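Each structure below is given as structure tokens.
We did not get these values from a lab; they are worked out from the coordinates using the rules stated. A quick note: this is a predicted structure, and the numbers were derived from the prediction, not measured. Cβ atoms are built from the backbone, for glycine too; each structure is taken alone.
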Structure I
């Protein structure tokens, strides 16, 4: 039997995502937007993510990998006009409901989704790794925002030694935030080190460190860690961030790690798109995560 014609289409990553109850991966939309420190439309992220998947093939021409890992689409958590505080239980419970899978992927939404996502894995057993230009250690005295999920996790009792923060950018953080991170025992890796040594190398080191301390690992991909010239679709992205190529390499390393049980993609704001650069970057990130999972 001849293969189907590719004259007008191909097998795409969208064909792997759907109602697949037995899939090893789950995808959950978490369109949380309230209390973003910089107003935007991160709530549009899940819709833009799903819309771009038909444009990505399942074949990696560089490695010869043909993606076959299915992902169950668990839909979106209802978060319209919901504050981060009120979103905590719905997001946590949505991630917990997928705990039987190898990996749960949470598509945000702003960075306030990270706290409930980490709680879903169990605060007494989880380690948290962030790829982020910012510490997210702003004070919580004015409530929860997308600028304080790591501070909120510390307040909840998460041991700072079980937190790794990678990609911190100059002139995007305060001295106080840095001193808080060091005092808490958080492992801090700067953007310059990531550029000079390779983001995937630094990520692998921190995954190994956390693996010795934790049963499971939660990874927050705050996508504003990418250099703004390659990633304009986040208000917090800055010139001098990590390259998008390194970001993809790190995503594959993270997807492959057996202790990584949940990840989120936060701070994608489709309203800041230039062309379709943002959605295609997010789609490629998803392909790299699935590529990593397929090697477990």
Structure II
């Protein structure tokens, strides 16, 4: 049984990540989406770099690793964050959390397409169940009936994250996930600079003038992303990937409930039903298959 402190940290990660969706939706009332994304990434990058400098635990990537880090930064930071905040502005925190929860399924399908990894019947069933859940949310779980631009942008954000995991999987064979996270985040942040400049040039950039909102931004970046990420990695190392994955079923429903009371978003039946299907699909995909028991010595397969 894992240490109680580790389990409490995993609960904390679930609550923080669920609350992040609501906090992001709240901040979009006072920040333009691209600037908010960029500002949060800058704070998070500074936090990660500070931790690396204090612990002196970073190594310089090899030439062969820079290309993979660049692609991880483009897909997992630049594309994911740009489309996440743009989509969240036109959707709800609950929908965002549920659509992003599809990422493990998307990664499995992409691994089959590009890495030629085998997909079992179990994983295929899980993918179909989860996709039905997404269809329910996209069609019936929005602010109005039908497909919304916000939900489509969130799907692109989820795909960006899923593609980045393929590059991260290759990188972590030689680098630590900690090192990959820092380099990819910093690269993605730098690449977002032109997008922020374009938003400012078009006159669409705006930012909050309230201290509270800026403090919230820093807390989300440092605690909700940075610290929670360290807790998550510790949970995987101590409790194992299977038990840690169970806690990832919690954030979407935390986001739905908190956004209802904080932002006034309605709790829709399509969200709950679609969410259950997505999480059921993820659970089916990650479920360990039982291996057939070997017959005991002296007995045949029928126990005779």
Structure III
């Protein structure tokens, strides 16, 4: 696994592709609104602050409607935020014109949408899909990227190069979608539910390929998933709650994130035990430690205390 610090310090080189490896992302006060068919405004994101280092691999978790997929499309330049700023490396993409965004999407950032069929031409072969994904590359750039045959071998589809997508299995299509996504040698790979509707075997294969590509290319990888077993393979997880970053997991430890006006989301297991409206007591123990406790109904006895 390529650590973020290694990527930054060495200016990670991805070998035969001749390009720098992963690129960092920074969000400041990100807000996004959308309007429903009924004409109601919905707040999908409200004040997201987030930094992802070059070469880092992050999994976004959260319930449906928490804003994780919306955030992914904003990071990929597919949508523009209603407010706030997004930086890809040193460039602010949240204020770029469509012409420049299209260039970034075709060369530096690849986004895998949910469902393999949304990323592929069903009537074309595997080889033709990769060629289509590379149409925006200049001639010199095409000579630098990995040959289509080698890329298909990498994802276990060397024998299906001339097979039409519509005749492939779900696992094969998802692996081809991944091959197409990295065929331009992107610095940032964004994948929305890349293992949904796959068997356990195909799911494990796709996740293994994602991490192998991260190892080989140094690409920054951000994945949205609802599967805890998938998220557990990533060194960092970000849990979205109500359009905000509610908590983060790093190297097996869980951290809550202080939001606007001091709002803190409790870990899921405590939120179930302590529903909305529960009275809690917060007492400082020392400079960097608080004790959160729930008084008993009779104010007698002590409930278990949770250290934050």
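Per-structure values
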quantity: Identity of the structure behind -8000 (criterion: helix-only ellipticity at 222 nm (-39500 (n - 2.57) for each DSSP H run of 4 or more, over all residues; to 500), calculated), options I, II, III; calculated: III
quantity: Ranking I, II, III by mean count of other Cβ atoms within 10 Å over residues 91-98, the structure that comes out highest; calculated: II
quantity: With distance in nm of label points 7 Å out along Cα→Cβ at positions 59 and 219 derived as 2.6, matching label from I, II, III; calculated: I
quantity: Which entry (I, II, III) yields the derived value 39, 21, 20 for semi-axes √(5λ) of the Cα gyration tensor in Å; calculated: III
